[in-house]
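Undergrad: What follows are several structures.
Coordinate-derived values only; no laboratory data. Bear in mind the structure is a predicted one, so any value in this text is a computation, not a measurement. Cβ atoms are built from the backbone, for glycine too; each structure is taken alone.
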Structure I
């Protein structure tokens, strides 16, 4: 199966590379032909310069039309070349990712939040993170949408299953997904000031307009051009003196000049957004034209067709208005067009009208693009990992079962999978084991798969079922010099947040790794016992990993609420052997002294420095 996936990317890579060679040849031919036409036109002008002006006009028309045709061809071919390069890079990157290296993709470090209920502890964002493994977004807004999904769990069975269906459908549309990403990657995702361009566009649509609500300018934009055109025609006919027409022309130019500061500022702002507008127009057209079955996807797609307005056509109209305004950059055109038509004000007003007409629609369209963009990342993950499954979601009393679950950041061929289950509320699992035996990896595996399951994503498991539940973790804590806060106090604050959430929530799943590390063993044991009791009374579910093997004795007091699990280690031929498999019972394997001896940290060579006791 994995070979088929690699072959599909390799096939596309080779196909696009061959097509790129063809397009580059076509581009050279078009450029050469355009150059020849230009050269022949110059020679023709040289021979017709002394002839009747009609020959010059005919010659100009004869050569201008094919010249402009090949200019247009060059532009079209260049766009194809750019998209082909983007497609080539997409397939190259996927082949690299399949080899286990996904460092080329953005890691979402800007979304790291040490105070989040689970994302910091589970390495959702940052270098070598869950986000980096999944992320294939091609817009800044899509990237943020992906981060939002990973940070906010869905607690509704219907919503989770709707998103699952959408991801399944998109995973089958490889060519469409790659076209979407190639278009997105063709243009810059950031504005010059490094802000999110989609947010800037949404904010721009709600900005106050200047000409659009000004009745005086609306009257002048009809009256003055009307007079100018009449006087211009009369001047051409010799009825109206040219000098008087030139003097009249100063009036519209002065009106434009009076508003020049606003016009220049407006033009600059909208031009900065032009690349994004072009990109969004193409992405919207792609979404509009794709047939989809998923109700989740189609509900978003409906936002693109409102009040007989098609989003891509509306953005295309805006693009043409901006292009028309750009003509003012030609000084000769600017003078003539503003004298006759008040061109600058006319097109600023038209863009302002567009702005007012679509100020509620534009943010919706951008949201649709961002939603599709983020979902394509999950679809891509599922395509690359067909052995992943979509969990079964139920709405009964909380229960969880995962069979052969693995961590997505560990190579599938090397990952040791484990199974785990919780059957009812107020059930806690206490996991003991030696150092490096696999406790922390197991906690993160379980946590990451729970997060993925409750955002509608596929998970790394043979089978998984669960009822939606809030997740809170305490795996790592940060001390803070700025807040004069010790590591131990930071952990206590985290545990307090967990208890408060357990009090206020009907269902909460807690993942704790080695609680109360910053205190002595006796104090730690007492605090751990009392916290575990408290969580059981609050009917919380969860898993606690600890070196405190005596914590497992709670199973004697709470046989229906405490399950003891363990990771074991063996010493064979003077080497530690880990199988990383979760087993029943309490572990009392000790390996710290053994490792210290092997590393030369201690000298004690007594045979009893390593003790492997039978689990209870």
Structure II
């Protein structure tokens, strides 16, 4: 949609005529006849008509020129951000030698299979994935009550009775069964082939009270269970685990290894569900595949852009745009006969002189720009950045292009390898891709530009920190500076990331800040902060709220439809991104009361009246309501509400 016609000069024909007549007494006092019949007034009207035509043409400034105006004052529209996800590659067979999936391996969706798209969406792996046979070298059991670490490696290998997985006498939630490996299992799809007997009775085999975890250097993080046919280590079967992409060594019981552990979980009553510890006669470990980070990007090989004319401020465009942030080895080369020189990318030419081989690469348009020649007030002309010699060839060594909301594909949609990888039978993304945001439009840059010019680029006030945090990445949805100046010189910023998909499916883990986004925000704030201050970037505390309501539907309205509309309205209203009275996200420091919920439900189409509404605090981790119903749920300064398990009964 084009922008409305701008009014750079809003004077009309009559305004120009009146302005000219007001100037007559000053510049020509002897002219006293200002009537329409006077020839001089006729000339004024003629020139006013001509001026009005010029102003009309000036006011037809195309949208493209707005971009140039913004660039002149240093306001450039944000390029698109890149969606990312983890790709899981599956081996065709269990192998005894390592398999390498090289960095840059491209995987795509089926054409037309996602949201009506005709062209496939392509993702590329970020790093090499090495799938090596795991080497199990030790096993230990730890107990919480006794604080003891027991070696059960020999029992697992040689004992006819096998090795118990948890303490035999008094099992307690938090007891662990640890398997130690010689090398890191980061990103690996691991299969544990188990031989066991049904001794750990008392558990639900479909949901055993066990959490599998690995050590990432700072704490224990969960390894997802892809498949478990052992019924909670109670029978022979297989456990397939998806190990996170972080796995570091740790010392347990004076033995350093890369540990994978099974931790005993409590039940709702706080006691373990096993009546006796499971025993394992044998555990064999093998690799079925591996997981590696990937991003919405395609790789372009070396590309020749053109031949230099030896003039300042030359521009060359690559074939594909937008261009993603350059990695090591992605640069511009100038080929001058037998001489090949790699040039250096800079943000601008303000610090470049005529000897510096510098260039600017615009990520949004893909243009490569060389240094301009600038005339200064003293009459001197300076060249900012060297100029490729006349006739020299300009080329890029390679680059990546992509980005935008198009990359936010659903789970299990990236399934096609663009090129075969030896011993790899398939690939998929087990979770949806997130983080893709379209480039900033000219209209959006117009709104941001004046604000940036008025406030400058230095972080001083709370508003400055919030604005700069939002500017750091399109993946930031909201930012709250809790204290612009604390006693220790630390600024705390509460960041809510963009979360895609239906708000009814939003969970607490969806609002976690990824490591890459955390680094992006921290680096951006570090460039603008005042000396002596530091920025602490974190997430708000998300307070779960569950609404229980009894409503009466209008006659003739399907109860199921009314219930769904009511639940959808609650999910949208109690949400960090879409909630609150203005649908801009639930406000910080704003409490939630029954009156507001009642008013919301009464506005739902098909609801005749609300008989009763109750509010419960909800633990988003354990999935349980906390305490009794409340009329008001309070919210502290660091928290936001998040919907959870609403229950609406329609009569």
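Undergrad: Using the calculated result 1.14 for Rg/Rh (Cα atoms, Kirkwood Rh), pick out the matching structure from I, II.
TA: Working: I: 1.14; II: 1.08.
Only structure I yields this read-out.
Undergrad: Still on this structure: Given that helix-only ellipticity at 222 nm (-39500 (n - 2.57) for each DSSP H run of 4 or more, over all residues; to 500), derived from a single structure, equals -5500, which label among I, II identifies that structure? Let's see the in-between values first.
TA: Details: I: -19000; II: -5500.
So the calculation was done on II.
Undergrad: Right, something else. Where does the value 0.60 come from, among I, II, when FRET efficiency 1/(1 + (r/R0)^6) of positions 209 and 417 (r between Cβ atoms, R0 = 41 Å, to 0.05) is the thing being computed?
TA: Values: I: 0.10; II: 0.60.
The read-out was computed on structure II.
Undergrad: One of I, II was used to compute P(r) over Cα pairs in 5 Å bins from 0, in percent, for residues 433-536 alone, and the answer was 2, 10, 18, 20, 21, 15, 10, 4, 1, 0. Which one was it? Can you show the working numbers first?
TA: On the way: I: 2, 10, 18, 20, 21, 15, 10, 4, 1, 0; II: 2, 11, 21, 22, 19, 13, 8, 3, 0.
This value belongs to structure I.
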